[in-house]
Each structure stands twice: as C-alpha cells, then as structure tokens.
Structure I
Amino acid sequence: MANLTNIIGGQPFYSAANSNSKSLLDFWKGTQAQYDSATYKRTGGTLAGAPSATTSLVFTGLTSAASGWIVGDTVYVTGATGNTTRTVATVSAVPLATELTVTIAAYTSSATTGYTIDKYDPGTLYIITA
C-alpha cells in the first residue's frame, strides 16, 4: 500500500456510485474540538420565521467565522428541535461573519432557533482523534 502522506492530490479509489470511475479521496485528521471550531461547524443559527417548504434559508446569530466559508460549499443543516434531520445544502451567500444563506431542497421545520451548520466535503474522509 502506498504511503498516503506522499500522494499529492488525494488517495485514488474506484467509485461504484460513479460507474467505477477513478476518483480521489482527501483526508482530514484532527480532534473533535478542531472539527467543532468555526472552521467546520457553526452553531446558534436563527431564522426570521419557521420555514415551510423553503428553498433558501438565511441564518443569523451563528458562531463567528472570519474565513473559510465560501459560496458553493456543501454544508449540512441540523435543527435542535422541529426538523432534526441533517439536511444537505449549499452556501449561497456569506454576508457577515455571523450570517449565512444556504440553498436547500424544500425545507420545513417548526423551529426558528438552535440550528447547526457544518461544512462537509463529500470527497474528504474525516478522522477524529482524541
């Protein structure tokens, strides 16, 4: 097996979900606290009203992130109450360090507060260490 630290651009693998085509997999390794930092996870999200089949959500009051969140990022939205299913979305705007707008498939929830948005790259394997 190749030494993963010497491969530039990711570890090659074959994807059954993509007609067995060759793809690259990146690795991220860190502690839970590092993952939970504002770089990958933002909490305290508030919406102006409870969403009903809404396709664009504007979150305010999030933990501040000075950088690292850009338009086009794949993220997951999770509510503390109401709709607690982790739902995929795409960042469509980053107006302020504590605000985030995402595009999402018809999202409905009774909650207006307590949202968590975490950044996730489907081409990256996240390894959480102690």
Structure II
Amino acid sequence: MTLFDKFFFSVFKYYKDAQNKKANTIATVYISVLQSALMLLLGVFFAGFFKQMNVNTLSQDKAITLFVLACIFIFFKNWMQYAGRKRKVLNAKMLKSKSLGYNIYLIWLLPVVCLGLSLIIYQAV
C-alpha cells in the first residue's frame, strides 16, 4: 500500500461519516490534486535547473500543455483505481492493519504547500 493509498483512505474515512455519498469523489479529487501539485513542483524545479544549466528542452507553452494532459491522465487513473474493486480490497487491508490515521488538516495542507513552493521556485528562477 503506497502513501497515496493511505492518504486516500484517511480522507475517505473522514468524509464517509459526514458525507457518505460523496466521500469517494472527494478523496479521488484530493489524491488527483495532490499528485498534480507534486508533479508541478517537480516540473518547476527541473525547469529552473535546466534554465541554470542552459539546456533548452521545452518551451513554456508546450510544458503547460503537457502538464494539463498529465493532470487529466492522473485524474482518470485515480478515478479508475479508486472507484472499483481495488478500492474495496485496499479498504479491507486498511481495516485489518490498525494504522493511525492522519490529521485531515495536515492532509489538506500538503497540496497547498506544494503549490506555494512551486510559486516560490518559479519566481526565484
């Protein structure tokens, strides 16, 4: 079970009590936003690194287009992964392992921190 799976089930369990019907959708959107924010952070870091090394790889328009396509792919991948049978199997594994859940506020703070770091790195370069 990956860290993203653990985050998914922490969000899922938190919202299952409050909003039973929308818990899976909220958790899927959260994981997609988190993975997209991490991908943006890595992309901005490597863009700055390649700029400092004077390497011409992609134009900014092509990089943005590639990022949007990758975000759409991430959302559909997560939707397929966490909507069906695999979610039920992972949920059963999660219930067996009495692991501690994560604080929901810290979990929601992760994408915000990634976006903030991305902006800081983008402005620095």
- request: Name the one structure among I, II that FRET efficiency 1/(1 + (r/R0)^6) of positions 22 and 54 (r between Cβ atoms, R0 = 35 Å, to 0.05) of 0.10 was derived from.
  value: II
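Ranked on relative contact order in percent (Cα under 8 Å, 6 or more apart), which label among I, II comes first with the largest value? Walk me through the intermediate numbers first.
Numbers: I: 31; II: 42.
Going through I, II one by one, relative contact order in percent (Cα under 8 Å, 6 or more apart) peaks for structure II.
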- request: For helix-only ellipticity at 222 nm (-39500 (n - 2.57) for each DSSP H run of 4 or more, over all residues; to 500), the calculated result is -500, so let me know which of I, II that is.
  value: I
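Tell me which of I, II gives 1.2 when you compute distance in nm of label points 7 Å out along Cα→Cβ at positions 94 and 110.
Numbers: I: 3.5; II: 1.2.
The value was obtained from structure II.
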query: Can you tell which of I, II yields 13.5 when mean count of other Cβ atoms within 10 Å over residues 30-37 is derived from it?
result: I
field: Parent structure of the calculated result 51, 26, 24, given that Cα extents along the principal axes in Å is the read-out and I, II the choices
entry: II
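Laboratory data are not the source of any read-out in this text; all were calculated from the coordinates shown. Computed from a prediction, not measured in an experiment: that's the story for all the values here. Cβ atoms are built from the backbone, for glycine too; each structure is taken alone.
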